[in-house]
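In the part that follows, the structures are each spelled out as structure tokens.
Bear in mind these aren't lab numbers, they're just calculated from the coordinates by the rules spelled out. Just so we're clear, the structure is a prediction, and the values are computed from it rather than from any experiment. Cβ atoms are built from the backbone, for glycine too; each structure is taken alone.
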Structure 1
Amino acid sequence: MGKQGSFIKRLTDIFFSILTLIISSPILLVSAIAIKIESKGPAFFIQNRTGLNGEPFRFIKFRGMVLNALEIGPELTQENDPRITKVGRFLRRTSIDEIPNFFNVLKGEMSLVGPRPEITSITEKYNPEQREVFKYKPGVTGISQINGRQRLTPEQRVKMEIDYYKKATFLSDLKIVLKTIKVVLSNEGNI
């Protein structure tokens with residue numbers, strides 16, 4: 001949390017990632033087993049996303065769709081998407097599917113608070129102004145995740161994120177973390 005590249009931000013990221021992964025380990029285990037029982041395929045979904053400086057990284061989350069969902073439907077999740085499994089619907093509604101993101105945070109590819117890690121096929125189309133978002137490490141949560149979430153277009157998200165992260169502070173990021181709890185519990189903006 002705080003200014004991009006600061007020691008405090010990285011230390012906070014490491015501390016919260018380790019704490020979250022330890023506390024949620026039983027949830028991670030049960031979720032992985034439930035995914036494997038309901039449908040064939042791996043428990044985790046790994047996809048290239050665009051990170052800091054426009055570099056791709058392997059984003060990890062729990063798989064919430066049928067195996068090979070990208071081959072049978074659009075790249076972005078749609079509202080009432082039939083490819084989402086029953087377990088996946090629960091994991092998405094509760095945001096449990098995002099807990100594995102903390103492995104990306106530990107590796108330094110993501111931060112606790114930052115812009116949404118977008119898929120590379122979308123970021124390849126960004127104009128020079130939108131590419132400014134690559135100055136900031138993507139986050140598990142962030143300003144767009146608490147202000148519309150998946151109801152925002154990629155263009156709306158990027159503008160909001162660039163405006164916010166230019167002036168982000170430790171306290172403003174802490175407010176985002178606290179509001180994230182409310183947004184996740186209310187399922188606000190999720191599809």
Structure 2
Amino acid sequence: MVRTPSTMVPLGTAAPDFTLPNIDGSMKTLADVAGTKGTLVMFICNHCPFVKHVAGQLAELGRDALSKGIGVVAISSNDVATHPADSPEQMVREAEDRGYPFPYLYDETQEVAKAYRAACTPDFFLYDASRRLVYRGQLDSSRPDSGIPVTGADLRAAIDAVLAGKPPAAEQRPSLGCNIKWKPGNEPAAFS
């Protein structure tokens with residue numbers, strides 16, 4: 001399995017807007033999913049072993065964050081022609097099986113992934129109440145077969161800081177996962 005790190009977008013970057021279909025058939029915008037105290041945007045998919053490894057924690061963290069005023073949304077941007085397990089129909093089943101309490105959106109054009117400079121699954125972007133990036137990086141230090149428990153410690157600490165009105169820790173470690181499965185010819189130029 002290829003390990004791709006997140007791009008570590010500059011802190012303070014504004015959250016790009018989007019309008020994408022949710023698995024329930026409704027359309028969702030950034031404003032629809034944003035929380036009053038902050039917003040967590042996660043790029044995930046169904047088939048990736050890195051996402052499977054943390055999926056239970058994503059559901060738990062999502063419930064916790066939503067209950068505290070942090071909006072949470074997951075977006076799948078993978079090419080379903082090459083990865084049919086990530087199709088919208090399979091996304092419905094995945095969300096039900098995992099108990100995801102947040103919208104799970106499908107980015108068919110991959111333009112939203114490009115706008116966020118998402119590189120891998122999972123890739124996490126936490127914004128404050130003014131929708132400025134305050135955390136990007138790993139959920140925690142656990143990886144498949146690492147023997148380290150999945151706790152969500154890094155991302156939870158960042159969420160707690162946002163809720164307390166403080167900046168998250170300055171030292172942030174990149175997420176690591178499978179690369180986003182870009183459609184042929186749609187690969188972004190190297191993120192700078």
Structure responsible for -13000, with helix-only ellipticity at 222 nm (-39500 (n - 2.57) for each DSSP H run of 4 or more, over all residues; to 500) calculated and labels 1, 2 on offer: 1
Which of 1, 2 leads on distance in nm of label points 7 Å out along Cα→Cβ at positions 14 and 86, largest value: 1
Distance in nm of label points 7 Å out along Cα→Cβ at positions 102 and 134 from the coordinates reads 3.1; which among 1, 2: 1
Which of 1, 2 leads on distance in nm of label points 7 Å out along Cα→Cβ at positions 30 and 182, largest value: 1
At a computed 43, 38, 36 (Cα extents along the principal axes in Å), which of 1, 2: 2
If mean projected area of the Cα convex hull in nm², for residues 38-125 alone is computed and equals 5.2, the structure in 1, 2: 2
Computed 32 for relative contact order in percent (Cα under 8 Å, 6 or more apart) - originating structure among 1, 2: 2
